[in-house]
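There are structures below to look over.
None of the figures in this text is laboratory data; all of them are computed from the coordinates on show. Just so we're clear, the structure is a prediction, and the values are computed from it rather than from any experiment. Cβ atoms are built from the backbone, for glycine too; each structure is taken alone.
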Structure 1
Amino acid sequence: MTGLGILWYFLIFLLIAGYFVLDGFDLGVGVLSPFVAKTDRERAECHAAIGPVWDGNEVWLLTAGGGLFAAFAPAYATTFSGFYLAIMLVLFGLIVRAVAVEFASRDEGWAKLWNALFFIGSLLPALLFGVAVGNIYAGIPMSASGDYIGVPLLGLITPFTLLCGLLGLCMMMAAGASWLAVKASAPELRDRASGLRRPLQIACLVLFVLISLLGHFVIQPEMTASLGAVRWLCAIVFVVGLVAALALDGKDGRELPVFLLQSLAAVALVFLLATSMFPNLVVASAGSVGPTITIANAASSDTALAAMTVIACIGVPLVLIYHVIAYRTFRGRVRESDLEY
């Protein structure tokens, strides 16, 4: 393993964490919308709460995919070909969600359909991302050439991967509830979102414990983490972040700190996965002909990684500047003029 290979391993997880935090609350708002929005105005507030930022938030997913392709092409090829049907469902969900957000306030005759698609288009990615991550950690059957040789889609769904999918879904829904508490101007909408946030965060903690026990003692008992101390630190930050958010829940003026603590827990969860798998990228399950894909056998040349690092040093700050400007411009609660989005 080279230093640049290790650097890009964690950079890709950093990009994934950025997507999990930013587009995570977008997806969470979409999944929660049928349960917290009871009137047309409240549904319009849900759309307006994410309307100005959702497309920019998806940049992190595209960048993570591009980084994986350029830095670790074999891992990209195995995951994107093996999870092809699941990825197409995710893309279908993201496209449908985008169309629903744009048309919901402009096509009143089909408003019910657009609101339903807003929910479905948010639910599919929120659930399937976690299922995919669970498979990457648990291991997938691979041929000698690194191709996935299991049953498409159905072969990826096991009790463990489904729990991982539910954890990802609950984290995004809790983030969505936290974001609505920050952005919504209708008191009833804020109260419903805040009321769902606490049980969702408790569900996240319960699922985290179950997945940790299954992962360590049943799924991958022989996997030894070389970054054990850092892994424990990530786990502690995750638990402390959610517990602190629970402690602040219900206190006036604490909506933004609760959202930031929820986001901190999300970042810690992604890096817990990174440190638990290091240096593996895609684990080969028992009985696989092909080996586990690692940094050592998948990384691009140092020349390519060095060029990517230079590009990242220019591009990532520009993306961050864009986000600062966007969130600063649309800060504060949803206004009446925003409902026409």
Structure 2
Amino acid sequence: MSDVRTVRVELGDRSYPVVVGRGARHELPSLIPNGSRRVAIVTQESIPAVLIPAFAGRDVHRFVIGDGEDHKSLSTIEELMRGFSRAGLTRTDCVVGVGGGLVTDVAGFAAASYHRGIPVAHVATTLLAMVDAAIGGKTGVNIPEGKNLVGAFWQPCAVACDTDALDTLPESESRCGRGEMAKYHFIVREDLSTQSLEERIAACVRIKAEVVAGDERESGRRALLNYGHTLAHAIEVNSGWTIAHGEAVAIGLVFAAHLAHVLGRIDDRRVADHYAVVKDTYGLSTALPKDLDDDALIESMKRDKKALSSLTFVLDSRDGLEVIEGIDEAKIRDALKAHRGYGVSS
């Protein structure tokens, strides 16, 4: 398997490998703790069985969760943990999430909560999970008031980004992952689009691994990984989850550029750069849905997990991305207006 690349997330004695490439899932059984006699596979019916690794010599239990953000919930976590208990899982056993970002978030949070924490590993089967959701240890579920408002930091023991899985995905899932990939262009200010897909995935993993290693619990630089996400989460909630995460992030990226422009942090050319990367390089829509009300979006953004005491955004500048607190609501409304009117002839 010479085409498989390995990137390490360096966290001292909790460091772990991320293997990227075709067939990467076959590496996972050798990477989970040797003492794990039982393995709880958390997956979905839509995930092809061929993508689930074979754990020879271990007692394997399969748990299927529902598709869609409605199933990214505390009730799903309770159902999983009760299943773990019935299966006899102990603190030395292992949970393995096989699926996209929803699965890795749910499996990770369930593992973090059961017995106050048992090992977890992931097989990422979507582009979004490979470049973002499965890496870094942030786990969580939604509540009606917002996305990912309940969760825990719980690092996996290994992650396999198996690009075989990408052959099975519809174009909508590819768009979702491309929204997150676009974000990395702005974090490192580099054009990643000339690389092969496997190289680009590995590059995104390396970028995220470096950030996570320096700020595991999002007290500083790690917040930059949420670029575009403040509006994106509000879009997801207010659209009733009909707009996929990565597609919402794509819209959130260009909105963040408009907000930075309104605040005098970047010029017109830099705003245009955001549209060029998101729309031209990654082929994603940048339009804010007309049926989403500005008041509702702002209320949701106030509940964002970065908003410690005021409206908070990750914004671009001449020196790169920064976390900016205390943004006046009127400026956000101005940016929403500029976003909705961008490129529209008067």
Here distance in nm of label points 7 Å out along Cα→Cβ at positions 23 and 215 was calculated and came to 3.9; which of the structures 1, 2 was it taken from?
2
Among 1, 2, structure where relative contact order in percent (Cα under 8 Å, 6 or more apart) as derived comes to 15:
2
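Given a computed value of 2.4 for distance in nm of label points 7 Å out along Cα→Cβ at positions 39 and 199, which structure among 1, 2 does it belong to? Don't skip to the answer; put the middle values down first.
Details: 1: 2.4; 2: 3.2.
For distance in nm of label points 7 Å out along Cα→Cβ at positions 39 and 199, the value 2.4 is produced by structure 1.
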helix-only ellipticity at 222 nm (-39500 (n - 2.57) for each DSSP H run of 4 or more, over all residues; to 500) gets -11000 when computed on, of labels 1, 2, structure 2
Source structure (of 1, 2) for distance in nm of label points 7 Å out along Cα→Cβ at positions 15 and 327, computed value 2.0:
1
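Can you tell which of 1, 2 yields 0.10 when FRET efficiency 1/(1 + (r/R0)^6) of positions 111 and 135 (r between Cβ atoms, R0 = 25 Å, to 0.05) is derived from it? Please report the intermediate quantities before stating the final value.
Numbers: 1: 0.10; 2: 0.95.
Going label by label, the one that fits is 1.
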